[in-house]
1. Taking -32000 as the value of helix-only ellipticity at 222 nm (-39500 (n - 2.57) for each DSSP H run of 4 or more, over all residues; to 500) derived from one of the structures shown (P, Q, R), identify that structure.
2. Taking percent of Cα pairs over 20 Å apart as the quantity of interest, name the structure among P, Q, R where it is greatest.
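Just so it is clear, none of the values below were taken in a lab; they were calculated from the coordinates. Model, not experiment: these values are computed from the prediction.
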Structure P
Amino acid sequence: MIIEVSVVPNSSGFRLGMHGSRYEVEVRSRPEKGRANTELVLGLEKLLGCRVRLLRGASGRRKLLEVDMHEDEFRRLAQSPGQ
């Protein structure tokens, strides 16, 4: 599936969640030299247990991702407390 997420760098930890109707991912890394993008992809792959690919948005906060997971399952995980 293809999804759009907003990334919040310099956060206290890695977390997947929802902000209104949008997906939001908090990462610890600073947005320098691709560090936040790397943490985003590797963190989601570890959390979701599937392949994640950054398609668009390498230099902005809004990213377009390809995730090898059904959107219903992704939404369930994003809405779960403690992510």
Structure Q
Amino acid sequence: MIDQPIRHLYLYFNDGQRLALSYPQQDGDTSELSRRMQAALSAPFLSLEVDGDLLLIPRESIKYIQVCPLPHADLPAGTLLGAQMLD
């Protein structure tokens, strides 16, 4: 079995809390991953399988999401590329 690269997902909530998750690279071609990402962005809940449990997070409670490294799937239309965080 080949080890898949580990990815990280950081969820920043409106109340100031942060949830950090790690996960393996997801299977599927880039067009399938792009469709799944678009569906997740338009759903009322973010749906995650975490340690064998289903975690549903209401989208309205999320301030922003950070995915590391940049997904290989097509990015949402209008994504600004090459930005850097400033302190």
Structure R
Amino acid sequence: MGLLTAPFRGLLWVFEEVAEQADQEMYNDDAVRAELTDLYHRLEAGTLSEEEFDRREAELVERLEEIEAHKQGKRGRSRGERR
């Protein structure tokens, strides 16, 4: 049976790796923080209206909060799994 299931285990490993990479990219707060910094620079330079700034800033702050909540939830599950 081991030889028959080996390809499937390998395929499962690949899918798990892809999912892990996607998760890391989706919940990377560095990109969101960089976009927020760019937003502040654009407001200061006058290339962005205050209305647009307020709208985008609210979206980015909300995204940062989602990322933080995801990280907290993931840490909590990791601790629980170790026990």
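1. R
2. Comparing P, Q, R, the top value of percent of Cα pairs over 20 Å apart belongs to R.
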